[in-house]
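Engineer: So, here come the structures, one by one.
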Structure 1
Amino acid sequence: MSLPAVLIVVATGKPLKHAPYPNVDMSHVQNLDPSYEWYLKHTPFASPDYDSRIWTLLEDEGISEEFHPDYPEIKIYKRTFDVEKRPDVDIIRSIENAEESANRELLTYRTTEKMLLTSAGVLARINSGVQPNAKEQEMLDNLMAFDVKVWKNDEEKKRKIDQVLEGLEPDIDSGWEKLV
């Protein structure tokens, strides 16, 4: 079985054709125009594992004067990978999105809306001097527990942003308060 290969225009170094190597036995291609040369596609290492919110994957490919490790008579068309850190503003936006997502997971939209509206009414009655009943007090306790988790998430966001500004790579997914 022949390997993926690239036919290169030698004078310009530009790929002319991506196709399987023409000889199944991987022997030298006979009667090839001297302005062309076949290169075997070769990726010496796999794409790195990375967090795309912090890093951008860079791919580089092109002709090489190196020879293929398994076919030392054929040069390689080499494909390599590297990562580049995203700008701080992009990483910070990802952290803010993660905080928002964690806060949304604390309560459902329907529950949050109901809790906020009814709690506002209970607080207004308390402000008027009416003592809350047991159900209303439970509702206020739940609201305060929600509030504590939101503030903890805000502190986690600030901690992660500080890490970014110090040149560190924060774990964007960990440390958030969520519904257990």
Structure 2
Amino acid sequence: MRLVVCLLVVLSSVPVSAGTFYNPTDPSLEKKGSAAAATLSEALSSLHLMYAALERNDNSTFLRHREVALKQLAAASEQFKGIVEQVSNRDIRLDPRSDLEKDTLDMFFKYTLPSNKIPQPKSERDLIRIAIALTDSVRARLEKGDIKPGGDDWRPARELIRKQLDLAGAGLAASLIFASKK
């Protein structure tokens, strides 16, 4: 629920079109950044459909959505890799405008980066590198294949959900940073 509230605040309070995830505001990268972010959102949707199938113990639907999520995560990573060197190397600037935005950035810098052993970003380009690293981390966790409908051990699914939350939260933080006035 907190993630949904953060998303709504970000969408309603950001005056430039930085998007909901990793969308560089450079006009020359707008379409490519939006396409990568959209592919990432589709992957997250596929993961949610996979979780629903897991809850229903529906193996065939679970496997179908798992495969789609893997393909979409790989595609999003490749799209981000395709723009990373074109994104500005300009220093990032933090400008939270509400407590929810501050909480989003705090979670990113104080939890997500350290728990994923990712160095603090210094530039906008670093934010795209983080998108690649976290997207690949979610994909690698999903590729392990140890999440199974009907299983008694839910730890692997929880680990994947945690990685997914890190990815989504980092995307929101990056969107806020990209949207900060320069």
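Please treat every number below as a calculation from the coordinates, not as lab data. Everything numeric here is computed off the predicted structure, so don't read it as measured data. Cβ atoms are built from the backbone, for glycine too; each structure is taken alone.
Engineer: Taking FRET efficiency 1/(1 + (r/R0)^6) of positions 50 and 138 (r between Cβ atoms, R0 = 41 Å, to 0.05) as the quantity of interest, name the structure among 1, 2 where it is greatest. Write down the numbers at each step before the final one.
Structural biologist: Numbers: 1: 0.35; 2: 1.00.
Checked 1, 2; max of FRET efficiency 1/(1 + (r/R0)^6) of positions 50 and 138 (r between Cβ atoms, R0 = 41 Å, to 0.05) sits with 2.
Engineer: Here's something else I'd like to know. One of 1, 2 was used to compute Kirkwood radius over Cα pairs in Å, and the result was 16.6. Which label is that? Please list the in-between numbers first.
Structural biologist: Details: 1: 21.9; 2: 16.6.
The correct label is 2.
Engineer: Given a value of 34 for relative contact order in percent (Cα under 8 Å, 6 or more apart), point me to the structure among 1, 2 it was derived from. Spell out each step's value before the answer.
Structural biologist: Numbers: 1: 17; 2: 34.
So the calculation was done on 2.
Engineer: Shifting gears a bit: Quick one: mean count of other Cβ atoms within 10 Å over residues 34-41 came out at 16.0 when computed from one of 1, 2, so which one is it? Mind showing how you got there, number by number?
Structural biologist: Values: 1: 16.0; 2: 21.1.
Label of the source structure: 1.
Engineer: Related question: Assign the value -22500, calculated as helix-only ellipticity at 222 nm (-39500 (n - 2.57) for each DSSP H run of 4 or more, over all residues; to 500), to the correct structure from 1, 2. Let's see the in-between values first.
Structural biologist: On the way: 1: -13500; 2: -22500.
Structure 2 accounts for this read-out.
Engineer: Looking at FRET efficiency 1/(1 + (r/R0)^6) of positions 58 and 170 (r between Cβ atoms, R0 = 25 Å, to 0.05), point out which structure of 1, 2 has the largest value.
Structural biologist: Values: 1: 0.70; 2: 0.25.
With respect to FRET efficiency 1/(1 + (r/R0)^6) of positions 58 and 170 (r between Cβ atoms, R0 = 25 Å, to 0.05), the highest-scoring structure among 1, 2 is 1.
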